[in-house]
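For reference, the structures are reproduced in the following blocks.
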Structure P
């Protein structure tokens, strides 16, 4: 199983099928339901005014944490959230 974010879509290949979802929806579900899994892939910076900015590197998460990302999508499918 693997997950790839491409062209605003999230592709989840389970070995038999390639499921395609709107990437923005999947990203928001993961942010809302599995925030701890994103910590290693979240980069925090501060601008010149000291305002905090967080950015998630979804492609790094896809490369480095693909097994966990696949498990998350399976869990979301079981819960009928996607």
Structure Q
């Protein structure tokens, strides 16, 4: 059996709840990875600023989302 077929068989054998938990864990891992990357690049920052930077990484390629994120009041970032 190929690795791909084995992977698909194991995923298919999971319950819906198990697949959702797996997806949630992957999203959490990705988010944490981005946070570590941001902090490594820019150094320590407030939680609000970190959330803004994370939002820019996640949604900044969408012009409307980027505009909304960048319009956040400065007082909300510190």
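Kindly point out which one of P, Q the value 49, 22, 20 was derived from, the read-out being Cα extents along the principal axes in Å. Write out the running numbers ahead of the final one.
Working: P: 49, 22, 20; Q: 55, 27, 22.
It traces back to P.
Kindly point out which one of P, Q the value -12000 was derived from, the read-out being helix-only ellipticity at 222 nm (-39500 (n - 2.57) for each DSSP H run of 4 or more, over all residues; to 500). Show your work: numbers first, answer last.
Working: P: -12000; Q: -24500.
This figure was derived from P.
The value 10.1 for mean count of other Cβ atoms within 10 Å over residues 7-14 was derived from one model only; which of P, Q is it? Before the final figure, lay out each step's value.
Numbers: P: 14.8; Q: 10.1.
Clearly, the read-out refers to Q.
Read the figures in this text as sums done on the coordinates, not as results from a lab. Worth saying up front: this structure is predicted, and the values here are computed from it rather than measured. Cβ atoms are built from the backbone, for glycine too; each structure is taken alone.
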